[in-house]
Each structure stands twice: as C-alpha cells, then as structure tokens.
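Input: structures, listed below.
Just so you know, all these numbers are worked out from the coordinates, no wet-lab data involved. Note that the structure is a prediction, hence the values are computed from the model and not measured. Cβ atoms are built from the backbone, for glycine too; each structure is taken alone.
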Structure P
Amino acid sequence: MNPKMKELRSKAMALPLQPGVYIMKNKHGDIIYIGKAKKLKNRVSQYFGSQNNHTEKVRRMVDNVDDFEYIITDSEFECLILECSLIKQHTPKYNILLKDDKGYSYIRVTNEEWRRLSYVLQKADDDARYIGPYKSSYYVKSSVEEANKIFGLPTCNRRFPEDFGRYRPCLNFHIKQCCAPCTGKVKLRDYNERVESALEFLSGDSAKTVRELQERMTAAAEALDFERAARYRDQIAAVKKMRDKQKVVDINVDELDVIAIARQGSKGSATVLRFSDSRLYDTENFIIDDIDDDVDFRSQFILRYYTLRSEIPSHIALDGDIEDIDNTELWLSDKKGKRVYINIPQRGVQKNLVDMCSKNAFEALGQLNGVTGRQLSVLDELKNLLGLEKLPEYIESYDISNLAGSDNVAGMVVFENARPLKSAYRKFKIKSFSGQDDYGSMAEVLTRRLNEYKKARENGTESGFGRLPDLILLDGGKGQVNAVLPVVAESGLDIPVFGMVKDDRHRTRAIVSDTGEIAIRPNRAVFTFVTNIQDEVHRYSIGFNRQQRKRVLGSSLEEIPGIGRKRTKELMRFFRTIKNISGASIEELEQAPGMTHPAAVNVYNYFHESE
C-alpha cells in the first residue's frame, strides 16, 4: 500500500471538474503514467480510493506514485491531442508504448556475374544495387520471394561458378522454384534474362512483364525452341496467378486499415492489416505486456500507433469498441487533413477482413506459449458468447454416471488452452447418499472439489486442485447449474458455471445458464469445441462407472469357495460377462483356463442355489 495514499487522495479531491491531462510521477520525479479525463477530480481520485476494483497493473502503478501534476484543457479533444503528445515525448512506463521500427526497405541486387535478388532493411556499403526505398517491408519481402519463385532464381548460399557440379540440386529445383544453376547446365545469358524479368516484375508493371514474356514465348516457338517457350509459358501463368492473388478484396474504399487485438492473461497482441486500392500492402503485429482490459488496450493502441504513423487511412475497421470514438475520429481527421471514419463492421467484406485480422492476432499471441491461433480464437469466441471477463484458458467439466441409481460416480476432465489436460483429470465416488440424484451428486462433487482447493492453497500448492478453473461446464441442464451455483457462492469464489444440454439424438444443442439457454450452433468453432468437451467428460465418467461395476461383479465371484482373484480374472476374460458365467454349465465352466471340476461345481451351485 502506498504510504502517501491519503495525501494523494486529498490532493485529487481538490482538482476541478474540468477536462484535462494528469501526469503521475514516482519518488525520483520520473513520469510513470499519463492519462486524460473528462473530469479530472472524478478520474484521478479513483486511483487513490479503494484498490479492490483496480486491475493488477493499476495497483502497481498507484503503489509507485509519489506525486502528480495536471494540465487543464478547454475540451476533451484538446485532452486527446495533449495526451498523445506527452506520451510520445516522455514514454511513461505504465502507458502502452510502441516502438517505431518501420524503417525503409530495399530490393538488393548483387554486383556479380550470377546476380541474386533479396530484400534488406537498410543499405550496406558494398557494390550491390539497391532499389527503393519502400515503406512496407511486408510488400518488399513478399514480392521478392514471389519473384525468385516465379523466375526460378536461387536463394541458397551456393556460390557460382565456384560450386558448379559440386552439389545435387535442392528441393526448390524439383518443385520448379529454382533453375538450379549449381548444376552448371544453365547458360549465363538465360540466367540474366530471368533476373531482368524478375526486376521488371518487381517494378510493379506486371502487364508489361506478361507482354514481354509472351513475345519471347512466341519467338522461341517460331524458332522451334519448345523447351524455352514452355518455360516462358509457365512464367506467364505464375505472374498472372500472383497478380490475381493481389486482387484481395472489393472494399469500396481507397484506403482501409483493419485492426484487431487478442489477449491471453496480461499479454496482448495487436495486428494491423493495411489496404490501398483494394490490395493488402502492409501488415504489422505488436506484442504488449500488462494488458488488463480489451477496450482500454484497443483505445491506447490506436492512439499510440497513429501517433507514430504519417500515413492515415480514410477508413479504419475495428474488432470492438474504443473509448471516445468521436474525438479519436476528429484527431485522426485533423492529422490526415481529411475526414477519417472508424467503424466496427458487423457483416460483409470488412467484417470478413476483421475476422482474418483477429485470427492473425491470436496466431501471433499463441506462438509465445506454443498454442495455435485457432485454439485461442475459439476461447475468445466462447468468452464473448458467455460474457466472461477473462479468457477461459483453464476449463473444468463434470458429469455424473450411474446404472439405475447404483455405482454413482463422477468424472472431471480439464481443458487447458482448448486442449485436454489428462494429467488433471479426476474421478469421484458419490458418498453422501445412495440412489439416483444427479443434482445432489453434482453438488457433492463440486463441494469436495472446492474444499480440496482450500486445502491445497493452505499447503501452498497451486497445481491440480490448487488451481481454480476459469470456467466450469456441467454435463446437464438448468437443474445441474442451479444445484452447483449455491455451492460456488458459499465458497466465496467467483467461478462462472454453465451447463451443456443435448437434443433428442444425444447431440450437443446449447449452453445453459441459470437464466436460460445460449445457442451455439451458429458459432461453428465454439459448437465443435463444446461438443468435444461434453463427449470427453461423458466418455471419462461412464468409463469409470464401468470400471466400478466390473470391480463389484468381480469381487462377488471371489466370494465363491475355490475362486480367488486369479480365477476371477480368467473367468471374466473367458466368458466376458457375469451373465455368461451364470448361464454356463459345469462342463463349460471347466473349459476356462485354470478351472478344476470342484471349482466349476462351486461356481455353478453359486448361481443355481435356488434350484
């Protein structure tokens, strides 16, 4: 707790109810956070009140505040401009900061007999030729890679002509992405022709490249050089295919930036796809630490990103809400000198682009923890569908299994990052009653599970039962949910609880809460994921029930004189079921491995005692 909390709160309560920017400083006088407020008194005093509602990041920041300053502005719009300017100037520790690493990129052409093409981020002091600069490193990288593939230029480290004939051609030759000059069979004139064609292609005039290749193809065919003509034909097809790929979408606007975020715990990822003339010309991704809230993350990212960018698009499509969207539009319009529109598309082409951008953001974030973007994406869909506060990275699911009210058991399965975590699976035998009562059984199991959590925490254990789930899914409907919610509430823990209900064909239909059903069929990825969870917990619990029944039935055989554990196993293996054993004759029982005539008689008499 900050020892100066009361003093800082007293100072905050004296602030005016006017728009402005506040500047938090530590004991060394360093600026650690800059923010804006519509009403300074209300916003700043919140920091130094109760800490219960603050996120972990805010609590850490408040603990380091020694003093603060403020600047009153005439409007909220001036607040926004001043905040952006001050953050760019001081780069405070607790603000979202982006490194402006978007330097220029170049196409590098080596100055040697057998020239090579590559992309670089800066010029070197050598004899190579540099084409550029280009603002988009994404464009240069992808274009050079495509040019090398289309025109069969080598990208390996072999040196020519020194390495002629020393090595076998690599895989690129066999998949027709390299002409393999390493074989020594490629003429320098033909190779240079490929290089010049690649440079023409990279100049951006693909139509001119196709025309020249067609002229060369026709001349080669007239000269009966059909092998060369076929090579030109393949290059023409590759250039046209590349040109078609660049016709990305019909977005009906000249300029469009698509921005989406992903969050897992306190780490966040933001992806920007930039379009011009309906073509994707750049893509960027940023990984940010200490993220607490999606709206705040998205809002701060947009301000920081466009503070560092001179190219402002006329349209920006987002994957969710931001704070103060009107003033943000006004600020961007003022920076661009032309009206800028921000929207959150719900359908159509732009919605599809937002979804694609979101998948890329989750993919970048997932790579940090060895999780696929698809797995994180489905968890985010589930989070939004159920209205959860955080990503359900750790999910526990429960199911009750019995046979006509006997052998009551329960199974618990765990999914971590959308994948089964089998080491955390647990089995329960119902102890508090006998007979069939799924609601009572579910309540007992959750009571025991949460009690185990408390014991584990007292012992300092954070794994197994010592870890709380982000979400509990019960195999059952509203009755099971209502039976468990009081148990969770009584424990004082905040864990979302939902049920999984099936249709008449025993297929997953919906998720149910204590207030009603939530349809999941339209959300294909979520539907498949929840179905997998329900199928897995059912399989696990019913498997445990069968094990219990076999154990009970097997132990009843051991009560027969002369039948021990070994003969019981042999009888079950030979006859498969107790029913088959009870219906077998003495002669048939003798045929089982390890059985004797007296033992067979004893087994027969056991099942036919009434006769």
Structure Q
Amino acid sequence: MGIIDVVSVLSEMPTLLKLKKGMVPRPVTVADCFGARVEANANKFGHRSAIVFEEKEVTWSEFNALANQYAHYLKSQGVQRGDTVSVIMENRIEFLALLVGVNKIGVTAGLINTNLTGKPLIHCITVTNSKKCIFGSEVSGALNEIKAELALTEGEDYFEMPDGGLDPTTNWAKNLANGAAVASTDNPEETSLTTLGEVALYIFTSGTTGLPKAAVLSNRRFLTSADMAAMAGFKCTEKDRMYICLPLYHGTGLMVGAGAAMVSGASMFIRRKFSTSNFLPEVRANGCTLLVYIGELCRYLSNTEAQTDDHKNPLRSMMGNGMRPDVWLGFKKRFGISRVAEFYGASEGNVAFANLMNRDCTVGMTSAEVALVEYDVDNDEIVRDAAGHCVRVKEGEPGLLLGKITQDTVFEGYTDPEATEKKVIRSALEPDDAWFNSGDLMRTVDVGFTLGYPHYQFVDRVGDTYRWKSENVSTNEVGEIINGFDQIKFCNVFGVEIPGADGRAGMAAVTLQDGVAALDLEAFSTFLRSSLPPYAVPLFVRIQPDIDVTGTFKMVKGDLRKQAYDVRSFEDPVFALLPGAEDYAQFDVAMLEKIEARDAGF
C-alpha cells in the first residue's frame, strides 16, 4: 500500500462524513420530494441550463414552469393526490417534466418500459390501478391494440404527448401538450405537503411476460439515491452537465442520472437511445462532464475502434452499475475518466452499495447490515445448518447477498403482497429476523486502504432470474410462455454467458410433445416474437429427449448451465437465434467458434 493510495482515500473523508450526516433516514412525515428540488433549482439557478435534447434547451425556470403546467392540467382532469397514472414515453424533456409535475401534487407515476406490448402492457397499467394513461405518440400503436381490454375510458383517461411537435396520432386520447399549454405556470400549493413517505414511482422489474412486478419507490428512497449520487458519487454542482442515454423508465437513468441533476442543479444532455458513434462527439460538443452508465454501454464503447484522442473529452466522473472488471481499467484509461463510482442496488431492494472511495473493480461499501450466505447454485437453494439457519461464507468467498430489514432499511416491496413476501427470508441467522433476498451472489474484495470498510464485488445472478440487454428476465415466466407452444412438452430456461457480452443470454432446453418429430422453427420463432419482448426471447434452444428433475420434481439446471451451447460436449441438437436473424437456425461448431472468438456480433 503506497502513500498515494492512503492519501486518495483520506481525501474522500470530508465527503463521506457529510454523506453520513445527510443520509440519516428522515421521518416519512417530512415534506420533501424531487418536485420540490426542481422548484428550488428554478429559484436558485433559474437562468441556468436544465436539459438539452435534440437541439432544444430549457432552463431550470422553464423546466419547472412546464412541470407546473402538467400538474395543473392533470388536476383539472380529475387527477388527485394518491392517484396513480401510467406513463409510457421515450426519453425527452416532456417525460421528465411530467414526472416532476405529478410528483409535485402527490401523484404516483407508474413507469412502463416502452418496448412492452400485449399482455405485459395491459398488466403494467392495471396492476397499479392507474386512473390515467399518459403516453408518447411513439407508442400509440401498442396501446391502440390493447386499450379495449383496459378499464379506462377513451377520450377521457388517455393523454397523448405528440412527438417532436408533430400532430397527435390518435383520435381517442386528449392532446396533453395542447391542454397543458394554457394551464398555469405557478408552483402548485400541494408541493409543500408532499412527504417523503408518499409513493413517488412504481418501477417495474422482471417484466418478462404478463407478470411484471411493480416495485414501490417512495420519495425518501428516490432522494436518498439522488443525494448520494450527486454528493458522493459524481460530486457534481450546477456547473456540471450529465450525459444521459439510458432509458428513464429505469432506476439507474432516472434516480442516479436525472435525480443527481435535480438535487444539485447540474444540467442534463438527454438522448432517446444510446449510440456508440454519437457518444464522444455529443460529449465534446455539449461539454458533458458526467456520465451515468450501465456495464453494457461501457462494453459497447470499449469494442469500438480506439482513436488516439479518445481521452480528449470533458468527462471527469461516471456513476452506474454492471461494469465488469475486464472492462473497467481499459475504459478509464482510454476515455480519460478519473472517477468511477460503481454502485449496486435493486429498484425494490432495501440496501445499496456505492464505490465512493474511487477504488477499482468494486461496487464499494454499504452502511446497511448485510450478510453473504452459502448458496447451492446447482440445486438453486440456500444452504441451511442443522438449526435451519443460513450459513455465512468465509471472507472472499461468493455468497448470496441478504439485506437486513429494519426500521431504517425498509423493504418497500411490490404492489403484490405475495410477491413481496417471496423476497423475504425469515429466521435467516437468528429467530424471527427478516432479510431481503437480493438474488445475487457477492463477495468481499481487498482493494487496499479503505478506512476499515469492507468492499464488495458482484459475482452473478442466481435462481430464476438473469439479466440480458440491461433487463431482468424471469426464467419461470419465459418457460410458461414456451410451454404454451403446442409442440413443446416441457421446458427448462436458464441464462448462459456469451464472451464479450454483459449479463447472460437466454437458453431453453425443451422436450417435444409425443409424436412431434421436429420443432417447427419458423412457427416457434414467430410465436416467441409475438409473446415476449425481444430481450426475453431465448437465443439458444436445445432439444432433449427428456428433462432432468430432482426427487421433488424440480428441474435441474446445474449441468445445463455448465454445458450451455457447447455442442462439442453433448449430442442433443441446438438451434440459435443469431444477431440479425428472425428465425432459429441449426447451431454447429463453426458458429460456436465464432462466438468464442467474439466474432458473432452479440
């Protein structure tokens, strides 16, 4: 350990002490919300830039005024404190202003993935008991197909936000832009009454099929994350500009990116979707000093052809999650970024980790009480001792992360009480305790001098959920869909690694119905595309004569995960949905070798 190492950690002390003082949970009755923070920015930094988006720029005063117009207009349309409205819209100024507006008047926004269609979309709108549905023109087609199955009234409960100033695309929704344009720009009186304990957002997790879960997000949790990101992660002020290309219906882009800007006054450069070719030119042209990321974004950028001047850009600090150790150091050096504040946390979770000491290849530390316990990956179950308690792992060994549920680390759960209870492990380490089951394997890592705070590293997902294309995918839900295809008898879904790609891709081992000689690949492909969002469609399908099960008839995944799609290790046929293809095709050793060489285009 060198002197520079010690000095760099000690230099973080003032921020950490300030953060510790500021992060003491405030009573849920305290009045505060992110809408109030935007209002404060309008008073303090009113003339400064708030958002730049597609050649348009608004100041904090203009942004706050737009949010107020949405709030007043929706109130005039019968929306009241405690109601929920569904919001389905791509990244743009209006999306954020709408969220701020409804937050100011104590209304909850249910944030829906813009990729969803059919049954998953119906479920997301109904499960939160939404009184209104507010959508961008870009998703009007998906809503048009399912609105007849919703308990909402055409012409009354639907509000369309025209895209880019264009005309509306429907005749069954009110024009939100026109309606709000004549509403008051004054700050709503209700903002001062909106408390930390009120539900700010529903953020959907594992929205693979028709059974997504709506995670409850209070104002307190939103502001805790945003304050931490601004104060100790990015270390940003009103003089910074945040580059945001992540979807704002997800927690990372919204709470860590936009949230940090809302609580600090930093401006935002927003784009609808990530683009490798536009990344550096936009960062340079707009003076972006901060980047909110996910690991997949960093890997995509790392895989582009390096230029000698990549490091010549204004970025100084980045915060996000999922950056793997094999990408970390090379990314920092290539793009000249001095600070990487990796964090770990789930939208519904009760604990979070943050790399606030700027140590490499770690998700950092946590102030919450956590435990890493033994997990049998092959049998997909927690290991218990003779007394029925979980067993803590040894230092440095991977274990299932549990977060203790206390008054200060509340598990807010989901709108579904049964789904909430399934994530709680009771009497885990002692009688009558309660812990949140993260579903993730973590381990402690030695990163040098850290003032006695242990640092952690993400290892892998476990159980029935894996992550692909930055989305959580439920193996059980995908399996239920696949079992609905008339040629399939049994199905076992699991995640498999692809070299050079983040997360795990889906793979299904299936057995065919009696009398079916061969799987109809074209019909099967069409069925899955119509039943699942693109990220949840398995990329590999293995045809087995029978499915292995345990003595309690639970499907065995251990060996399947290990063998994955390595057709050299077994004789069963495998079919793959390769990049750019619409239908599954026979998978062979030549294709396998392309994947191993990272030349398959994933």
Completion exercise
Structures P, Q compared on relative contact order in percent (Cα under 8 Å, 6 or more apart): the greatest is Q
Handout entry: Comparison of P, Q by distance in nm of label points 7 Å out along Cα→Cβ at positions 90 and 498 - largest value held by
Key = P
Handout entry: If semi-axes √(5λ) of the Cα gyration tensor in Å is computed and equals 37, 31, 25, the structure in P, Q
Key = Q
Fill in the blank from the handout: One of P, Q was used to calculate distance in nm of label points 7 Å out along Cα→Cβ at positions 306 and 578, yielding 2.9; that structure is Q
Exercise for the section: Check the numbers for distance in nm of label points 7 Å out along Cα→Cβ at positions 146 and 426 across P, Q and tell me which is largest. Expected result: P
Exercise for the section: Please state which of the structures P, Q yields -8000 when helix-only ellipticity at 222 nm (-39500 (n - 2.57) for each DSSP H run of 4 or more, over all residues; to 500) is computed from it. Expected result: Q
Practice task
Could you tell me which structure in P, Q was used to calculate semi-axes √(5λ) of the Cα gyration tensor in Å, for residues 170-489 alone as 32, 27, 22?
Solution key: Q
